[in-house]
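Engineer: See the structures that follow.
Each reported figure results from applying straightforward, stated rules to the coordinates on display, with no laboratory input. Predicted model only: the values in this text are computed from it and were never measured. Cβ atoms are built from the backbone, for glycine too; each structure is taken alone.
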Structure 1
Amino acid sequence: MIGRIKGLLVEKNPPLVAVDVNGITYELNAPMSTIYELPDLGEEVCLYTHLLVREDAHLLFGFFSAREREFFRTLLKVNGVGAKIAIAILSGLSVEDLSNVVQQKDVLRITKVPGIGKKTAERLILELRDKLSVISGGELNSSGGEIEDAVGALVALGYSDRDSRNALLKVSGELAVAELIRQALRILSKV
């Protein structure tokens, strides 16, 4: 899996962004919230990525923050929400706004996002309530980048994203990525 891309920004054509990495140009779909944060063309950029493999295409999505990528992945797990709608939601609502909208059960605000009807908005709120508490409910002691790296490693080992995060919530102290993974594996092996 491709976790991050670091290179020169060569194109901004919303929703597409092109990043040149040592002569290979990657095209990424990105929400407007990420596009607004990008530097000028020709400058170096580092984006968190999500690779979506479909029968007819391999699609790469780019995000300015790991938290935004995590919300995108959570949105993809909601029944009836695909990548296009998930990008539209993150383009219309910031991560904090989306979290608040779900907590307040504000169906009307979600329906203002293009492509989201009332039924989809209600389903989003219902399904995201529990999932968002897993993402933002617990306080993780290490920095976000270390946690994201540890989650990525655990997922690569075959554990679910949710189980990986729950195990990391139980790990105490500020630790290096390798130690975070080691302790999380101990917890996961007892389950």
Structure 2
Amino acid sequence: MNVISERSPLILASTSRYRAALLGRLGVPFEQDAPGSDETPQPGEPAETLARRLAWAKAQTVAARYPQRWVLGSDQVCVCGGELLGKPGSREQAIAQLQHLSGNSARFVTAVALLHGATERVHEAVDLTTVRFRKLGRAEIERYVDAEPAFDCAGSFKSEGLGIALCAAIESSDPTGLVGLPLIAVRELLTQAGLELP
């Protein structure tokens, strides 16, 4: 856990370098703290419900430690053919996920929750992105996984990197949502909360 100062009014409830880099693009000062939340899906839980629940849980966990600060939680869930695809965690799982995605469309649900513990004010949003994957052979998948091991990314690929070459099409209202933090929605939430943006 990071040592949190009083320098900024915002805490990102995540240790993700991807989300930190994205949030940094908005120019608002923030710090990071690890929520340590259980991300296990509940039986039969729909993707959007899961993403919303986990984003809220992350924000709530950190807000309990810093009730006077705004806390931003976010979570992304990938669903393809009714199957939830989380962070693979290993080469074998990444290959299996990409084989499942090959030639199919997947929906990436990214939820954000901005919470102020002391006042119990909360602002929430959900971003939806559909990715259509090319038909991928096993050898191509293995080359990709070895070149860009996205073991900490839902769906096992990085659209902001080499993973874009696996895609046939992407349908989205906010390309940063697929990377892990939908900045268009986040900017609106921060404005609703009264936080000053450059």
Structure 3
Amino acid sequence: MSILKKIAGKISRLFKRRSNISLGFYGPPNAGKTSLANKICEDWLGESMGEVSPIPHETRHVMFKEKVEIENNGKKLTFKLVDTPGITTRIDYEDFIKYGLKKKEAQKRAKEATEGIIESIKWIEDMQAVVVVLDASKNPYSQVNITIIGNLAARKIPVLIVANKMDLRKADIKKVEAAFPEYKVVGISARTGKNIDKFYEALFKLVK
């Protein structure tokens, strides 16, 4: 094989990787992963990705969209957008009853949520970059957050941390930045679209 063909092959493989990057959304339940995924899909595809609910674990199965193309400053990237169920260390069906679910429905939801966590962890191996979505109004120093980010660091997967729900009064991006100083943190509101442009800019830098 000639040197030119080898170079062309490397460029082709590089372009292929950059043109269909597996981008995973990880984080605890109800942090806003699906809301952010929906915002991206609505901005660039004109459609939503999944349902959102105040009840934890609305997303209980991995969902994905192929070929989500975004543009920033004249540059384009195409992603396989992967929205994962929220990861937690404890699931109790009685917690769902507090939201008005019947016992049988709550037990079913708890079972599916547990299976969803296992599925989320399995999918980490397929990710080329990950957006960790955290609720900026809650304590970032939770065991779940530390475990998720530690797991990604061990695999050397590029990580962008999103401090979501900045529209809430208790939101504090400084606490998130202090908890994970080695990572880029972007404060947004997936619900209102606040700072979404800064998120897109950070996303391009993440996979440059």
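Engineer: Using mean count of other Cβ atoms within 10 Å over residues 24-31 for the comparison, can you identify which of 1, 2, 3 gives the largest number?
Structural biologist: 3
Engineer: Among the shown structures 1, 2, 3, from which was the value -9500 of helix-only ellipticity at 222 nm (-39500 (n - 2.57) for each DSSP H run of 4 or more, over all residues; to 500) calculated?
Structural biologist: It traces back to 2.
Engineer: For the read-out Rg and Dmax of the Cα atoms in Å, a value of 16.9, 53 was computed from one structure; give its label from 1, 2, 3.
Structural biologist: Going through each structure in turn, the value belongs to 2.
Engineer: If volume of the Cα convex hull per residue in Å³, for residues 72-119 alone comes out at 82 when worked out from the coordinates, which of 1, 2, 3 was used?
Structural biologist: The value was obtained from structure 2.
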